[in-house]
Structures are given as C-alpha cells and as structure tokens.
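Visitor: Structures are listed in the sections that come next.
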Structure P
Amino acid sequence: MPEALASAFQTKGLIWLIGAVCVAGLVRGFSGFGSAMIIMPVASSVLPPIKAVIFLVAGEMLGPLPNLPAALSDGAPKDVGVLMIGALVAMPIGTAFLSIIDPNVFGWLISAVVLALLVLLVNGWRYKGELTRRLTVATGALGGFMTGFAGIPGPPVIMLYMASSLPISVIRANFLLYLLAVDLILFPFLWLSGLMVWQVFFLGLLIGIPNLVANMIGALLFDPQAEALFRRVAYIVIAASAIVSLPIWKG
C-alpha cells in the first residue's frame, strides 16, 4: 500500500490534478454540477482513460457528503431514482467502449463534449417540451453511457433540469444527488469488472479531502441572487480546462 501510494504521488501532472479537484469542489458545492467537466479534461491529459475515470470517482466521493442532508431535503430523490434506472442500464455499455478507446481519441472526445455543452449553456439553449418519465429515463441512460465512456455523467441531466421550471435550489439538489449516486454505482462496477487501479483510487481519495473542503465553501457561497455571475465564472473555468487539455498541446 505505501509503495503504491508513493508511486501514485509521482504521477505526472499531479499539481494540475490537485488544482482541478479543488476548483471543481467549489463549483459543485455552489451549483451542484460542473465538477466532472473540470476534472476530466485535466485527468485525461495526464492519465490513461480508465485511470482518469477512476481518479474522478475517487476524487469526488467524499466532497459532496457534507451537502447531502440539505440536498435530500431540498431535492426530489424519487426523480433522481428515475434517472438512475436509465443510467444503470447504459453504464456498462459506455464502460465497454472506454476499455478499448485510444487515449488521444478519448482526450479529443472529452474536450469536445465539454466545449459543446458549454456553448449550449452560454447561448441559453433550453428544451421546451414536457419532462416526461420516458424522457427522464432516456436522459439518465445517456448520462450513464457518458459516465462509463467518458466519466462525465452530467451534461444530459444538466440540459434536462435547466429546461424545467423547478426552483434553482431543487435543481441544484437533484444534480448533487444524481452525481453522487452515479459515483457510488460506478465504483463497485469498476471494481467488479476488474478495471480498478487501486493506487489511482487511493490517490484520488486523498486528493478528495481538499475537494470536500472546497465543496463546503462552495455551498456557503450559494445564493440564487448571485447565480448568473458565478455561472459566468464557472463557464470560463470549464472552457479553460477543456482547451488546455486538448491532445494538440501534448508534445
């Protein structure tokens, strides 16, 4: 164990991983989402695909826990359960693709997904139809596939809830519950599938401690009146993370 951790702490780009996890904690603590879009572009630039996903899961496992009681109170756990039905079905399919994809292709796809979502959000695109149960399950399935394939479960669900008329406190709480549920399911799935790399997992878990602190600070900053300003800042951070992590910058 000590040898494995010592090896993990020699990971190239460790300082960038730590910085990404801390910034991601602030964003997630405030808005309930966005952390994977910050961590994964950075992680995919210094780690192979599977290790990047493992690092993400471990790095985010502890962070949301202090905000969980409030999320259960403010959110709609039953709606999150409907999302998870689809996620459970599609996650193994995404993971099957993850295990065979080329790392450079993976890096391009991660950054492309993040930038595409960012463009949609910044331009105010919204789904105007009815949020039916079937649509919710399908959205969860797409999120589950993206979880297994790219480690980014949020984009489809973000677009779904941003289209709703729910109060921002409910939307934020549902984001937190959904993303935490995905992480808790993905962890044993990776383990039982024989894909777990324990030194990377423990590295992510240790780096997850400052992520926890950052989540708490982000939650304290949450104020619906300041949402527009904070999201503009978050968009800048997300865009910078995706652009800097494009494979084109690798020597």
Structure Q
Amino acid sequence: MGLAGLTAGWIDAVVGGGGLIQLPALLLGFPGASPVQILATNKLGSICGTTASSLTYLRRVRPDLSTALPLAGFAFAGSLGGAFIGSQIPKEAFNPIILVVLIAVGAYTLAKPSMGQLSELRFSGRRHHLVAAGIGLGVGLYDGALGPGTGSFFVFAMVGLLGYGFLQASAKAKIANWATNLAALCVFIPMGAVMWKVGLLMGVCNMLGGYLGARTAVARGSGFVRTVFVVLLVVFILKIGYDTVAQFTG
C-alpha cells in the first residue's frame, strides 16, 4: 500500500490520475471491503498528496487564484453531491464507466498534439470564471462519485476548454482536487467508511510522492507533463480494459 501511495502521489502531482493506481491497489489488497470503504480510504490517502503538491505549486508556479478558487469552490460542492451518489454505486460499475471516459479523453488529446504546450486562454473576464466554475462542478461531481483520474480530468478540461498550458493547468487542478477530496471526506468520515490505518499509511507515502512530483513537473515544464499524461492514459486504458473484459467473461 505504501508503494502504491508513493507512486500515486507522484503521478497525481505531475498530471493527475494517481487514484487509478491507488484505487485498484485497495481493491486488490482488501477484496472484502465494501465499495464505499475503498472510496473513502482512497480519499484519505489522496488528500495528503494533494496538500503537498498544492503547496509546492503555489510557491513555485503561483497559479492565478481568481480562477483556481472558483474552480475549487464549485468542485467542493460537486464532490459533496457526488459522494452521496458514490456510496450507492455497485463495484461492478466502476471499470466500465472509467474506461469509457479515459478512451474519450485519450482520443481527444492525441488528436491535438500541440494542445497544452502554451497558455492561450479562450475566454476572459466573467465568462472565463464561469467556465472554470462549470469545470469544477462537473469534475467534482465525478470525483465524489468515483474519483479515479479526477486530476487528469481537471487538467484536460483546463487545457481543452480554457486554453491553459499543461503546467498551469496542473497547478490549478491540484487546488481543485484538494477541495474535492476534502468534500468527499466530509461525507465519508461521518459514515464511518474510512479504513484509518491503511489510509494514513497511504497518505504519508502519497504526500512524499506529491511533493516530489510537483517539483519534477515545475522543473521539466508543460512538454514533460503532456508526455506523462499520454503515457498514463494508454497504460490505464489497457489495464482497465483488460479488467473490464475479465469482469464480464470470467
């Protein structure tokens, strides 16, 4: 669990998607746990990593908070609602839903090779902030309900819809992702769903990975972040695709 947390924290800080490592690790390690316990414990580990990476990005990239804060605020609200939905989702539905979303994101990213290299904002003023709020609400709802890949979806939406470069998008995505993790835990903790010992172990490792990943992304820039993003998508599509086929044929 510790290695999964460390790796997930690094990947999540660079481009998002650490939950797609951490969540399967929990599913494999605790096959008797309920879906809501898996989701809740994943959130506890993840918020530690997003705290470390958010602080690192704030110091080194200085993202525009006039965009990041509405994004995070609406993401928090969406995640609150999504957490209640997630507590009702059967375990069998996880993989098919995630697979469809990943294929769509991957196809769009590969079709636009220059996307995210530089920040070329598509909107300004109030419209810019409204689109950011809409991204926060939509992705936050997904994060509360399922979670895996949320950071990547924030990055993708910030790049594809608002025109940010990958590095700036990653910085804002971490702040929003921290808010969604907090919101989900506000629902899961009172339910008694968190496996605390496991979650805290993953959290410490996730925090170290998040700190190292954010520093790597800042040092290497948007081109590196995009490359990691594409490689990660391919790996996840293959892995989850295999799991989905096995689920329905096994």
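Visitor: Output the label of whichever structure in P, Q has the greatest value of distance in nm of label points 7 Å out along Cα→Cβ at positions 111 and 151.
Guide: Q
Visitor: Upon calculation of mean count of other Cβ atoms within 10 Å over residues 135-142 from the atomic coordinates, which of the structures P, Q produces 25.1?
Guide: Here the read-out was taken from Q.
Visitor: Taking mean count of other Cβ atoms within 10 Å over residues 39-46 from the coordinates of each of P, Q, which one would give 29.0?
Guide: Q
Visitor: For mean count of other Cβ atoms within 10 Å over residues 23-30, the calculated result is 17.8, so let me know which of P, Q that is.
Guide: Source structure: Q.
Visitor: Given 2.1 as the derived value for distance in nm of label points 7 Å out along Cα→Cβ at positions 79 and 239, which of the supplied structures P, Q does it correspond to?
Guide: Q
No value in this document is a laboratory result; all are computed from the given coordinates. Please read all numbers here as calculations on a predicted model, not as lab measurements. Cβ atoms are built from the backbone, for glycine too; each structure is taken alone.
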